[in-house]
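The structures come next, written out as structure tokens.
Any read-out appearing in this document is the output of simple, stated calculations on the displayed coordinates, not a laboratory observation. Not measured: the values here are computed from a predicted model. Cβ atoms are built from the backbone, for glycine too; each structure is taken alone.
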Structure 1
Amino acid sequence: MTIHRYTLIFLFIVCGCLESYTQTAEYEMKAVAFEKISRFIEWPPDAFEKTNNEFIITVLGKNPFGKILDEIYASHQIKNKNVRIKYISNIQDLDECHLLFIARSEKSEIKKIVARVKYKPILTVSDEEGDAKEGCFIDFFEDDGRLHFDINPKAMKASHFSFDYKLLQVARIVN
């Protein structure tokens, strides 16, 4: 009976580690996707005037990345700019930013968040499928273990973003 009990405990530990590994891999893919997607997007001309030529990513809500963003962007640029990562827990704390990642923990606040940044040169990227329908520019979702994204081109154009139409070929379009 004791061996069976230890086997169960071992399986729970391994399953917990695998879940943690899977989540880490998911957020590594999302972190890298920021740069990949940004290649096909042009920010409004005045978007970088106040930020010392930095590209600022802000994570709003409970940080699902751990140290992944800091580690990746310590040595990688976006739009030929050094990247600075900021973490905030309240949309009222948002200041200069180019890419706002909205964590799942903020799902109930998505309409308020979108309203706060509407018409600003901030690319909104959500961790929750369906948020692009709420006015967020991009939302991530997983299907068959693969990372996909929705894009809301109408919302992006309203905030004076332009994008390469190749981006629309790999996204699910919502308006």
Structure 2
Amino acid sequence: MLILDPENTRPVFIQLPNALPSLGIRFGQWCFFFKDMVFFEGAEAKKRCQQWLDEHEGSNETCVLFNNHGKYRLGYYVPGLQRITSQEALTQICQWMQTSGYLDIGKHRWQSRQYPESFKGADAVSWFSKYLLVSRKVSLSIGQRCIDLKLIQPVQDNLLFQDSDAVYCFAKA
């Protein structure tokens, strides 16, 4: 059973066939994804990982433990898992955000002006957290990367991505 520490891994966008991209970890040439945001104590994490490995014995799938300050999260590798660029991943993610119906896109007010087809930064942070299984802090970085890639834009020039009522729009294609 492999236990990975943050200093030996890198966050990367990964994608399973026919699935939305998500944030995973890379260790060497291997990429792993997370099924949930659950962290376990050491003994419980090892037990769950071993149980998963036993159930998938003989397959090309594997389970590792990702150490996060003494708590462990289960990471998985399955055939077909691919690493993709952040631009590919975030383009797909922003397209899904627009069409999923799970993000409140509509008229929103920012500094006395109303903006149609817009959304609040706090709502996008919640969306990223829920659907990409990441913390709100990581969600802020993802939102800023979306601005940098011109996938979303703040309604006010030079506004950084914020976990607040600040208003943003999706970039027009």
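Some observations on this one:
- For the structures shown (1, 2), percent of Cα pairs over 28 Å apart is largest in 2.
- Ranking 1, 2 by distance in nm of label points 7 Å out along Cα→Cβ at positions 66 and 114, the structure that comes out highest: 2
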